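Some structures to go through are shown next.
We did not get these values from a lab; they are worked out from the coordinates using the rules stated. This one's a predicted model, so the numbers in the text were calculated from it and none came from an experiment. Cβ atoms are built from the backbone, for glycine too; each structure is taken alone.
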Structure P
Amino acid sequence: MAQIAGSGEYVIDEVQRIVRTHVPGATCALLDYGKRIGCGELDEHGNLHEMRWLRRELDDEQVAKDAERMARLIAEANGQIPTDR
């Protein structure tokens, strides 16, 4: 488990890199004046699936777990069976 810390740009890039390994089209941004980071993606029906984290509590394992969960939810919404990567 490695904490993700640094400048806002670095944190977004790192979180987005992790999330996109599970949800390729996801977009991430700083929220609440830089206190939180959120990532989201639309399913085939146009519904938003998103995750948010407190920036000071970010770690790569939790981001990866949450991204896997988001990928499963999107796959279910799209009527697909998610695959393990």
Structure Q
Amino acid sequence: MVLISIKKNKNGETALHKTAYYNSKELAEFLISHGAIINEKDKKGRTALYIAAFNNSKETAEFLISHGANINEKNNNGETALVN
């Protein structure tokens, strides 16, 4: 059995944000297939796609885009994932 927190951490990050940071495409697939919200934002307004792009997590970024991540979603500074 795998336990995954559905709560956001103190920075407003979800498990999907963390998978983007660590470039874990397989875990991103698992989370999305179990209802993770792909365009959920953290306290800085960053989506998992933004974090994936910022951290050069290419495989995860491509997966997120192919599953409906909004490439035009802006963070609190008005930046999109494409800025990176």
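Tell me which of P, Q gives 3, 16, 28, 24, 16, 8, 5, 1 when you compute P(r) over Cα pairs in 5 Å bins from 0, in percent.
Source structure for this number: P.
From which structure (P, Q) was distance in nm of label points 7 Å out along Cα→Cβ at positions 24 and 56 calculated, if the value obtained is 2.1?
Answer by label: Q.
If helix-only ellipticity at 222 nm (-39500 (n - 2.57) for each DSSP H run of 4 or more, over all residues; to 500) is calculated from each of P, Q, which structure is the one that comes out at -12000?
Comparing all candidates, it corresponds to P.
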